[in-house]
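See the structures that follow.
Quick note: the coordinates plus some simple rules give every number you see, no bench work behind them. Computed from a predicted structure; not experimentally measured. Cβ atoms are built from the backbone, for glycine too; each structure is taken alone.
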Structure P
Amino acid sequence: MLRELLNLFIIFFKIGLFSIGGGYVMLPMLRREMVEDRDWLSDAELIDYYAIAQATPGIIAINTATFVGYKRRGVWGALASTAGMVGPSLIIITIIAIFFARFQDEVVVQKALRGIRVAVAVLLSFTVASLIKKAVHGLQGVVLFIGAFIGVALLRLSPIPVLLTGAFIGLAAGALARRKHVDPENNGRGDQK
């Protein structure tokens with residue numbers, strides 16, 4: 001158990017170290033580590049954890065790390081993952097606070113930050129395209145995707161009402177689907193074919 005806790009800490013420390021730009025940037029790294037390399041999560045679970053992390057108070061990256069750690073090893077896993085995710089930020093912010101005021105106007109520093117922003121945009125685009133392919137299914141999925149995109153990207157709505165609306169529509173669709181499959185002659189036991 002101690003070995004897996006240390007492994008969680010190291011993985012999230014590495015993700016936290018290279019998540020320049022916030023929680024959205026960690027998604028490609030998290031997917032590679034958790035879904036592709038270790039098979040600890042499915043794409044659907046990753047999307048679910050990420051959506052819940054975005055809807056709950058706090059920082060998306062830390063919330064996601066906490067959820068993943070909890071799934072792997074309970075409370076101790078949540079603590080190890082969260083500590084790993086927070087560790088690099090704490091170290092880097094302390095160093096930046098000490099030195100950044102002296103170097104923020106340097107042309108080299110400004111160009112490096114611009115380059116990092118472009119790389120982050122590319123990483124996000126690739127990950128979003130990959131997740132859309134796996135998350136959007138059927139007419140309901142396409143309609144929800146378009147509605148959420150319009151709400152967040154064009155109307156600048158907060159993600160919380162968009163997520164809650166999507167959850168409500170999903171629950172309603174699930175209830176309707178269950179109702180369709182219930183046969184009243186079998187006293188609500190479903191199709192017996």
Structure Q
Amino acid sequence: MSDHKFCPACATPLAHIQLQEDGGPKSRLRCPSCGWTHWNNPTPVLAAIIEYRGQVLLARNAAWPHKMYALITGFMEAGETPQEGIAREIKEETNLDASALNLVGVYDFQRMNQVIIAYHAVADGEVRLSPELVDYRLYDLEALRCWPAGTGYALADWLRTRGHEPRFMEWPRPAAPMPDAAAT
């Protein structure tokens with residue numbers, strides 16, 4: 001859901017206006033005065049399944065009120081490739097250097113209006129967490145449990161390539177945003 005209320009070009013209140021587009025009629029937030037359109041396209045998010053010393057590293061975000069551990073994720077920056085972006089995120093959030101990056105897949109995460117580009121990364125170095133992370137844990141593959149959305153599906157697909165049938169968490173639908181792949 002968009003939080004846009006006014007046109008950034010002329011300050012007119014935006015309205016849901018239906019117009020004919022290539023794919024048929026579509027209602028979007030548009031400016032009735034100048035025609036500016038809020039497209040509300042999904043944001044690309046990068047995710048890493050980090051293999052570190054033979055285990056998978058999951059981290060806990062300082063902003064999360066619960067004790068869940070998830071993949072390292074972050075937004076792609078303008079001017080960088082997805083591979084450069086995930087290597088940067090791994091370095092920024094864990095201090096680890098990625099020595100191999102392989103695409104796991106691209107995953108829909110509509111609840112957050114995101115498209116997740118997930119990689120498997122082999123990483124080396126000494127873990128030093130960024131201030132946005134409060135803890136990390138290393139998991140053997142058979143101990144991982146996948147969250148049934150977003151990066152959880154990426155983790156499940158990667159586990160299958162390693163000969164492990166993924167186990168998914170059962171979780172009630174949260175009122176607030178929750179991590180999209182995690183282990184307890």
Structure R
Amino acid sequence: MSSTTTFTVRPATLRDAKAITDLHNATVCEAFKSATPNAPVPVAALEKSLAHWREAIEYAEPQVLVAMDGERIIGFVGFDRSRDKGTPPTMGEIWSIYVASSHWGQGAGLALWDAAREGLMEEGCTQVTVWIALSNDQALRFHELAGFKREPSSAKTVPVGTARVEEIRLKRPLS
């Protein structure tokens with residue numbers, strides 16, 4: 001995480017849903033194409049994205065924060081308690097964290113991570129996990145620099161459209 005700029009991070013509002021959806025779809029498409037170059041991007045998932053983000057913002061499940069560069073949303077994070085079966089109520093999870101590629105390495109991801117960490121600690125969480133595609137070197141590097149450690153026994157294959165993606169869970173204490 002090289003030179004950093006200060007970004008404003010605030011709770012997402014319903015008016016932000018379209019910008020979050022556009023950012024999410026663009027970054028997912030970019031990551032999906034590099035991870036699975038011969039598979040078509042799953043369009044059905046993209047179409048459901050706006051409804052998903054509106055619902056997440058409205059019901060705070062997950063809690064959604066956005067990073068702003070002036071008046072423009074350039075990143076977002078969704079976080080809450082872990083969705084993994086059998087985890088204690090003190091286990092949080094970063095459900096998603098995305099930053100526009102134009103802002104990589106400038107501190108927006110770090111600002112989002114710091115805000116999510118504070119939010120999870122306020123919820124009483126002591127640990128946090130995140131699921132990352134093994135082929136997403138950028139995301140793996142970011143989370144490892146933020147103190148996350150891979151849990152090798154957690155690796156799994158998940159369907160994404162017609163492709164299958166290998167994911168691994170990373171974990172770290174919140175304090």
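At-a-glance table
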read-out: Comparison of P, Q, R by Kirkwood radius over Cα pairs in Å - largest value held by; value: P
read-out: Test item: distance in nm of label points 7 Å out along Cα→Cβ at positions 58 and 82 calculated as 0.4, pick one of P, Q, R; value: P
read-out: Identity of the structure behind 0.70 (criterion: FRET efficiency 1/(1 + (r/R0)^6) of positions 10 and 122 (r between Cβ atoms, R0 = 30 Å, to 0.05), calculated), options P, Q, R; value: P
read-out: Origin of the derived value -4500 (helix-only ellipticity at 222 nm (-39500 (n - 2.57) for each DSSP H run of 4 or more, over all residues; to 500); candidates P, Q, R); value: Q
